[in-house]
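Just so it is clear, none of the values below were taken in a lab; they were calculated from the coordinates. None of these values were measured; they are calculated from a predicted model. Cβ atoms are built from the backbone, for glycine too; each structure is taken alone.
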Structure P
Amino acid sequence: MSDELPSLELLPETRRALLHRVAVGQAEGRTPSMLAAVLRGGQPVWTGARSMIDGHAPGTDVQFRIGSVTKPLTAVLVLRLRDEGLLDLADPLEQHLPGTAAGGATVRELLSHTAGLATEPPGPWWERTDGSLRPGLADLLEEQPFRHPAGERFHYSNAGFALLGALVERLRGQPWAEALRQEVLEPLGMTRTTPLPQAPHAGGFAVHPWADVMTAEPLTDTGRMAPAGQLWSTAADLGRLAAFLSCGTTFGNDKVLSAQTLAEMRRPAAAPDGDWTEGYGLGLQLRREHGRLLFGHTGSVPGFRAALWACEEEDVAAVVLANATSGAAPGRVAADLLRIVADREPRFPEPWRPAIEVDPELLALTGHWFWGPAPLTLVLMTKRGLTLREADGDCTHFRADPDGSWTAQDGYHAGEQLRVVHRADGSVSHLDLGGTVLTRQPYGPADAVPGGVSPTLWQEG
């Protein structure tokens, strides 16, 4: 039996199911055209389109306006500034962009839509009016722009992302669009992604809600609002973006953002309550459905709707573009395309291989530990690193730190450090997980149990 990885090519039955879903989306959504692409392993494996004109379906190099799918790209620029040490996500906006009515909001709150700012800027519908109506930063916000206290809740804000674009301009000393082109679009090969349309591009239309007739939507340059939803792009370029957001370093794009920062974008910025289905990271929408976590973004502007969803676990991504103001649901179609591939052709796991080299001292820490009488297991796996498993199946994964400690990446202890505490003779006394003491025995008399243990130890009755 060959140990080679299976072909990325999809089965004919899968390809037909994908095309059928796009056909249904175009027909039921009453959109002039719908274009879709699916990627696996960061590579395009299927494209399909349906159009109101037979024989004139758009190809993957045709530009559509992508609306808020612009936001992840703006977020990448801001996180590059953070990674270079030019700002901290906890910094108030005022520190780097003084003079706005939102100066107290932090960069993180703006990226995650938790600043409490108004959804839209003041004045007429910004997506259908020229950006010259809002020439200055003061034109992006009302005098009292906050709808909720900063940091308390998610409240989507296009105005907030316009401010992030202005922040990029201030710290880079050049227009947002130029910084985006030089730092992100060109390195990722997204040469057909532009602030204004370049032929070939689709026209944008509004379809009447109660009749099969349509009218053209205006083509506008939104000026300072551009970082929130201005860009035009293609299915091919958005596929490159999906591959980068999923596994940037695999394709040599780690010079744009590190894998660690990309993972940070994909985590909920403010953990949703309970069994959540929708959330937001740093410039990325998050969705949980059918047992999978999807990340990406949807977009909607007059004349166009767009969606990009990816699933790290299944290594599948889908892009859908449509040229109608309403009706079409690219977000739903893209999620369904991803599900079709994942359900019909589930991802093959990589073959298990033993670690080439393991630190003996780290290996000696694996095995059973106890929080009081509660048993836990510390395991070391090549792919997942150090993991602490609880008896109920919950797991905490750890990232190695330069000082020899480990930082929890998820679960109850997320952000806390795991440290190995030694005795005077150099032997291991216990583990300290953010103040929680883990010992080798359940309340062993020789272990460092806070408060000590009963001299009678374990007894019946």
Structure Q
Amino acid sequence: MTHDPSNHTDLDPGTARHLHHLLATEQRRGRLPSVAAGIVRGGALVWSDAIGTVDGRAEGVASDTDTQYRMGSITKTFVAVAVLRLRDAGRLDLADRFEDHVPGSRIGGATIAQLLSHGGGVQAETNGPWWERTPGGDWDALAFSPVAQRFRAGRRFHYTNVGFAALGELVARAHGADWFDVVRRDLLAPLGMTRTTTRPDGRAAPGLAVHPFADVLLPEPEHDAGAMAPAGQLWTTVEDLARWAGFAGGDTGDVLSRDTLAEMYEPHTLADDPGQPWTAAHGLGWQVWNVDGTRYAGHGGSMPGFLAGLRVDVESGDGAVVLTNTTTGMAPVTTAARLLTDFAEREPLTPEPWHASGDPSVLDLVGTWHWGPSVSTARVVGEHLVLGDPGTARGSRFAPVGADEWVGLDGYYTGEPLRVLRSADGIPTHLDLASFRFTRTPYDPTADVPGGVHDGGWR
């Protein structure tokens, strides 16, 4: 059974047919009992589809975009946002040791930032039986099992489910409430995500394993993971997860500042496999990718019986989500990436019209400046002063922070101060950028160049 892909307004029918074909091909190739997916643009679900039946049988009930699936490790992104909200409220610092907030465990020396980015060296899984298939205990049972560090904190990337169980405990202790009660109150409710729960609720797909050598199915167990729940417990629908993709694309509402979201996307630890070129990293709770210069963020999810993927283009805000009820058989983040790429190619964003919006009061800063004999051009784009070409050499944008004071936004000069120095009659004479002196002519002797300018001048 299939969902009709033609009922999407404002979407070219050819695009809908192509995406439907892509999803149907993936369902057949991967032998997926069911798969549901969606595309988000401008914070809204603009395309969705579902293929297959929830129990994998021809006569079964068809999946749809309101069918719950387990999202697995995408759960970690919700925990991470809850942690960053605590930071933004002044309740903690990312450089704090975990021990400062949850004392007594053997992983207490790792910082909160290291746990968020899988850089704390914490062991990947629990010491007990396969936690994804067995009911979980409380935090004390987990923390004193004993949990250990496999690597020196800060040394390298080492994915850890236990680390996010720890962060869930931190959130719970900071609020004096269960971690999911905090997520539901502070994240899900404001975003209208009413179908995201810790256990299946209402219409839900069962977790299934497909035999590798025969077309037969095996139900997977479902349970409460206890203290490990923050690592992968949540269930959701395409419609709800699409709202989270809209959030990830920048439609954060009052839940989180866009500056904090951008901070979460900054790479902290590289997913570095020996012999392979790296294109993926982990930020603060989010996976991030750099594909041919385009930045993406999101996360994958895997639990027995379920796979999930979420991926957004950081610049455009477009996103894709994929949910399926099988233990193996597809790479959901890769499928989300393919849907997103094909959608963008067939439905390109129309550029916003240009309008004059510049500030004439900063016109005296534009034009040619010199760093020693090196030539740079300054221009004003919107509210930013742009020196050189951002992304090339030391080119950077600068945001105003005061009268004749700016701060760098890109590359080498990110966070560095730029001051405009003026003559008595108010004409800019030079720029002081992180102690470097930019002058209107190469090594202008009247501009107080550090180290002085040779008395003989140019020769």
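Here Cα extents along the principal axes in Å was derived from just one of the structures P, Q, and that gives 89, 58, 44; the source is Q. Quick check: 12.1 is what I get for mean count of other Cβ atoms within 10 Å over residues 50-57, calculated from one of P, Q. Which structure matches? Of the options listed, only P reproduces it.
A value of 2.3 was computed for distance in nm of label points 7 Å out along Cα→Cβ at positions 130 and 322; which of P, Q is the source structure? Working through the options, I get structure Q. Structures compared: P, Q; top value of mean count of other Cβ atoms within 10 Å over residues 74-81, i.e. the largest, recorded for Q. Between structures P, Q, the calculation of distance in nm of label points 7 Å out along Cα→Cβ at positions 122 and 266 yields its largest number for P.
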